[in-house]
Structure P
Amino acid sequence: MLLLILVGVAWMMQIMTMMKFLLTYGVDFSSFVYLTSLMIPFIMSIIVPFVTFITTIFVYNKMISENEVTVMAASGLSPWQIAKPAIKFAAILTALHLVLNIWIVPASQSMFYSTQWNLRYGLAHLKLQEGAFTKLANGLVVYVDNVSGNDLNQLMISDMREEKNQMLVFAERGKLVSTIHGLSIVTNNGSLQMFGKNGFTTGTFDSLDMDLNLVENDSDMTFRVRRVPTYTLLESVFSQENARHHKLTLVEICTRLINPFMNLILAIVCTLILLKTSLLRRRASFAPAMSVLSMALIMSLYMSASNMVSSLTDVGLVAGGVFVVLFGLIGLLLKK
């Protein structure tokens, strides 16, 4: 329930931050909701460890306040036995978190960026009005007399975006075409006027393919590591030439393969502090606060270490450190 509530809140915040996208590109609401919903798996992958911790501290602190832990301890149950339900719960969430990180998040992020690109630069977002001048970008205006799907009749294209290469195109027919670089208009039977550093040039053509260049600089070339399949990501570690991409790849490997085990660590830290302090002669009222501070310290140390990795050796050290802490905490919980 807590996971659903927090994911819902985060999703609504995501919708608010992307509202500009909805208004700028004229995306219909159903497509916009579908686009933002593709972020839910990624949001869940971030929230799950904190949900594990909050749930554990809530349940066990309630049991302690109602003296249930004291009764169980008096009947002979060890801290490990009392903490076992939380550890099983965290283990299940760890497995689900691994599935989420390794398969679901990369697939959903790939769909997110593809859908976003199509809505922003593909045929889906471009709506040319008949008998009206449509401004596609600063300095780029298109006039169409008749529109039938992607087929255009009697059109004019005014491209004044580059001062040294201004262009005015008149054509009888045209067709909108979507390519990997964005939208193009293939025009037929027309005339061309160009204004540039070489003066004024005019001519006619039978066919002219005009790239609208609506894609923002490098927006489609940005390295989106989250959408890369895990198997491809692991392969690329050994062939990555770009140093910045190599570091992003290593950080993403830490996130996908190591971060889920933080569910177990946070659950054990919480139960260890709460159970050990609850059995003291004078019950420690500061135990929940101590658990929260411990969680904050552990997560900050882990995130700092995982974001600083620059080689496979560093990844191994982070993984080793996580498992050393995990087994050390289990040892402390087993110790009477």
Structure Q
Amino acid sequence: MRVTRIRAADFRNLPFADVDTDAPRVFLLGENGQGKTNLLEAAALVSAFRSFRTTEISPLIRMGCTESRLRLDVRTGTESTAVELRLAKGSRKALVDGNPVTSVADHLGRFPTIVFCSDDLRLVRGSPSNRRRWLDAAIGGTDAAYLSAVRDYTRALEGRNALLKTERPQEEAIRAFEKAMLVPAMLIVETRAKVLPELASTLRAACARAGFPDKGADLTYQPDTAAEQLADTWARLRGVDQATGSTLKGPQRDDFGILFGGQDAADYASEGQQRLLVLALCLGRLSRDASRAPTPPVILADDVLGELDDTRRRAFWQEVGESHQVIATGTVPPPSGDWLTYRVSQGVYVRG
């Protein structure tokens, strides 16, 4: 698959952008805060209906505007497709060749993209919420049932939490939300337990192929509550949850560990080793996704290689391979090779 053009209107700081991306390697060059990442975010949103920077719609709409419009022109083989997304406060509408998309599950994976972003580099030392968000994106990119479960669980969880904050919540209503939470929560926990060992395997393979340090790299799932214990745990903690106004246990508090040499990488790996581990983890996700997607995913790389030496940058791109289109950003020129380059300043994209 290739993204041949990206258009954005009233999106973030972009009044309007129309960028030809019909090349195997595209690079957006410029200082921070100029609009490079916004274009990648637009592509990811249209592809997967989710931003890699926020869960809210309001920040995506340019200040003073009521709607953002995004469009990708995509070519798969000899077939060209226009994919649009319209964002307004509290709503989003997607169209493929002018026809409304009625099912997120049906849309998911048709136009696959994988985001490598600078926030990923903080996975090792970052908060559990960062790791959960990354994991949900890594699984949900090719698993519509998982994505639906996350959505359904989040809605029911928000309902239970809102009820817990009321002065005298009815226990029957709390039980109803717990019932709605249980099935998607169990699917989330069981899927995470299955997928993390798969990602660990591809992580180690990517380390070996790209020449990154392996030294026993591994991932360990750290569920907050076992799937079979969720219902009993919520029932047992109803009083405590009412006192705090929040659901204290469940997959919303899961985490996973990143190991280096059998030890927690946050404590035992240097900053450079942590960076390489995360890049290898992203490459491992690419390998896993590519084996499941109907067409090679497009790589959206947001300033992730700036601090690597030339040898490791070349190793990274070699591991990505030639079958994936890459649209990347950075504050320094791209690595050697044939790149279609745009200089970006204040939301304006100038070729060359």
Exercise for the section: Name the one structure among P, Q that mean projected area of the Cα convex hull in nm², for residues 89-200 alone of 10.4 was derived from. Expected result: P
Problem - Structure (P, Q) behind the derived value -18000 of helix-only ellipticity at 222 nm (-39500 (n - 2.57) for each DSSP H run of 4 or more, over all residues; to 500) - result: P
Practice task
For the read-out Rg and Dmax of the Cα atoms in Å, for residues 169-304 alone, a value of 19.0, 58 was computed from one structure; give its label from P, Q.
Solution key: Q
Exercise for the section: Using relative contact order in percent (Cα under 8 Å, 6 or more apart) as the calculated read-out, with 26 as its value, let me know the right label among P, Q. Expected result: Q
Practice task
Kindly point out which one of P, Q the value 0.40 was derived from, the read-out being FRET efficiency 1/(1 + (r/R0)^6) of positions 105 and 313 (r between Cβ atoms, R0 = 35 Å, to 0.05).
Solution key: Q
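Work out which structure the value 2.8 belongs to, where distance in nm of label points 7 Å out along Cα→Cβ at positions 1 and 17 was derived from one of P, Q.
Clearly, the read-out refers to P.
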Fill in the blank from the handout: The value 63, 51, 35 for Cα extents along the principal axes in Å, derived from one of P, Q, belongs to structure Q
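Here, each number is a calculation from the coordinates, and none is a lab measurement. Source: prediction; values computed, not measured. Cβ atoms are built from the backbone, for glycine too; each structure is taken alone.
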